[in-house]
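Structures for review follow.
Read-outs throughout are calculated quantities, based only on the coordinates presented, and are distinct from any laboratory measurement. Keep in mind that this is a model prediction, so the values were computed, not measured. Cβ atoms are built from the backbone, for glycine too; each structure is taken alone.
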Structure I
Amino acid sequence: MKRDTYPTPAASQPAGSRGVVEGLVYVFERVMPDPFVLSIALTFVVAVLALVIAPQGKMPTLLDAWYTGTFGILGFALQMILILATGYAIAEAPIVQRGLRALAAHAQTPARAALLVFPVVAIAAWLNWGLGLIVGAMLSREIARRVKVDFAWLVAGSYSAWSICNSGLSSSIALSQASHGNALNLVEKATGHVVPLSETIFAPFVFIPTLLVVIVMTVIFIKMHPKPENVVAFHNADEDAGNAADADPHARTGESASFAARLEQSMLGTLLLLALGIGYLWMAWHGKEFDLDINTTILIFLLIGLALQRTPIAYANAIRRAARQTGSMLLQYPVYGGIMGIMKGTGLASMIAKAFVTIASPAMLPMWSFLSSLIITLLVPSAGGHWAVQGPFVLPAAMSLHASVPRTAMGVAMAENVSNMLQPFWAVPIVAIAGIRIQRVMGYTAVTFAVSLVIYAVALWLVP
């Protein structure tokens, strides 16, 4: 599958003739390797640091932690792949494609594209991070087919809008602290109390900077759009090449009247799965608190996709097409699992967190929690895994110093939003669906990193 093979005009210009943003794109394209290669390089760096400075930095401990982390993340990796595949199948449904085309028709200029993408993707990401990734990628493709915009700029805008997800309803840190009996509810384990969402994602110090990031970055992205001579527009090599290479090897020819073909085209299989899935959701939520975790999200995506695609064979074909996008995820997630294992198993992550906590005052602890999270997120990009590492150190410190527990916990989550703009872990799904090289995207999101860093830090410090 050939993608993003068109030239990059900005890359050929002399360095002095480019602006700051074009310069960042230029640097990222030439300095940042493929994300898989980057993950290997990060593994080497973390391993060396662990051996040199970590409390349990012995080679046997490191190797065991690396192995445990590499294979311990496989379940999570499959969940991420299913989020992508089931979301892709929804987006490919004819009714959704018509809706995306109608929505994209309103984006007639780059400015209008940004004004459309940022709020739509941000709302989707605030509701659920997986939904935000899918909506961002698909909406970007649909807009780019109709409007001459720089495609990397547009995808980067979608990813920037998605960045607020850790301040939304699918924030694993906020949700876990609000859920009684949750394994990651470290506050409840220490105090016997849960932290309601009114004190985290709906608190002014969280939702105000979240809104500001969306608004400010929309304005900045409008101004960052490359000059016309430097625009690299969307180019779908798959569509240009035709469908011959993508012909479904599972398709039946000349057998439309056979029993197997009729079964594949029947809605009975779809109805059976819909009945099972809806029945489970009703049983799980009836008379209980609404809970939306990764597995439930995948199930909902599966049911919606089946309903929209209607027949089992149509859904199966959509998933096969989605599966072409997951190769890089299959490679990267286990490598990052190994990094997480080394960070946790050797005590390197706890050492980083403790270093910030020891110099903190009650007023400054949330800020130190935020700053240490910026570093840890670059190496442990999964919010749940990150919280399992950092939470046991920042929360006891918050209680002993009588600092704000919700603010300290959300400092970790808000830093996740920021650091994700430099960490390609979560960018992999969106660039895979969009069909573009990640290096050009990260050149733009580096700006989002800098701006959102200031906004969240100031809000955490000053907003009540």
Structure II
Amino acid sequence: MKGKELQEKLTHKWKNVWEVLDNEEQEKVFAINEEYRAFLDKGKTEREAALEIIKVASENGYISIEEVIEKGIKPVPGMKIYGNNKDKSVVLFVIGEERLEKGMNIIGSHLDAPRIDVKQNPLYEDSDFALLKTHYYGGIKKYQWVTLPLALHGVVIKSNGEKINIVIGEDENDPVFFITDLLPHLAKDQMEKKLSEGITGEGLNLLIGSIPYKNGDINEKVKLNVLNILNEKYGIVEEDFTSAEFEIVPAGKSKDVGIDRGMVGGYGQDDRVCVFTSFKAILDVEKPKKTAVALFVDKEEIGSVGNTSMESMFFENMVSELINLMEEKYSELIVKRALANSSVLSADTLAGFDPNYPEVLDKKNSPFIGNGITLVKYTGVRGKGGSNDANSEYLGRIRKLFNDNNIVWQMGELGKVDQGGGGTIAYILAKYGMEVVDCGVPLLSVHAPYEIASKADVYMTYKGYNVFYEKNI
């Protein structure tokens, strides 16, 4: 056998999605990414994304678990059910033909994204400016958040229990907000510091006002004017900040990136790109053999803690409720079997190879933008610490599934061995005995205010998730 023939037979090279698409499918890529950008723009916080998922799911035939329980409905194959966990996490089920005890096909992603949160006693005046004190959420580079136009998204629970949703900075007629920075002319000391110290956490104060309240001999006139505007428009007072959740995010909509429009730039793509693709995929599912599940959870960026995170009992409780409705006699053992027999794609993003920063990435093992959905055997920090580390048997099944269904895929890991690392929700699901592997979209500028994804990868990830739901692996 000639060398070239032998090379083609034995060696492997990852494909570029764009090179294998025909014109018809390329049109689908651009169409789906218009939907994706609209989803990013509607769901800039975990609450907004969760409520958008519930809205669209309800329009597509999903009913709440509360309604199912209240009416005593016995779930049957093809029935679509959702659970809402405090407007911050959601789970969707499409009931399969097999008993739940046989397991489920689950795709789990997270709704939260790195951002800046407003403190509970935030509003103050200094030097005729009104500002808000903040506390950043998740792993951000603080210097990236200064001098950007920012928007305020949040919910306020007033003293009488009334709930007010507030968004300022997204409408084209809205004002925006800023965190200021030093001019280069006076930044000598600042620029001699490490990048991580040039902007401090306590220095991320949001500039929100500068006009004083004119009537009366009072102190803190600018602060009072801001409060007066908030009161007139939303009926809130300063004490209402104590029972409010305000998130500061980049203002404005997502954008096409590149002269060829082949990429999407936008806030919160980690992990709402996997949220969107798994959500769209499960909307296509009608009557699977195994029950299909889409999990959308909160607080992954701060360690999956809290009652809306993957560490909470919400998902397990939902499965218990379904088994109680579907089985003649409820048993905790059936719940345990249903969970242990399940297969999972832990849907999260990772760093795509960036030619500007090759020194921190292993080029042979990094995913490439445009090369399709990415399987990640292990995550973790340095010696795989905190990783799920999927077994070869399960990887082989997923590999075959993708190959048999013309899914363009690649393998990847998060950077060089001793450079750093990160984690996902994979290990939390794995503790039930489920088969779990990380599987998602590579991005550029992960955790930055604007991240970049390939439209081809978004499309191929949707296709991969859909195949996972439809086929019995």
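Miscellaneous remarks
- Which entry (I, II) yields the derived value 22 for relative contact order in percent (Cα under 8 Å, 6 or more apart): II
- Origin of the value 36, 28, 23, where semi-axes √(5λ) of the Cα gyration tensor in Å was derived from one of I, II: I
- Which entry (I, II) yields the derived value -22500 for helix-only ellipticity at 222 nm (-39500 (n - 2.57) for each DSSP H run of 4 or more, over all residues; to 500): I
- FRET efficiency 1/(1 + (r/R0)^6) of positions 133 and 365 (r between Cβ atoms, R0 = 41 Å, to 0.05) derived as 0.80 - corresponding label from I, II: I
- Cα Rg over 2.2 N^0.38 Å, for residues 405-452 alone - structure with the largest value, from I, II: II
- Mean count of other Cβ atoms within 10 Å over residues 21-28 - highest-scoring structure of I, II: I
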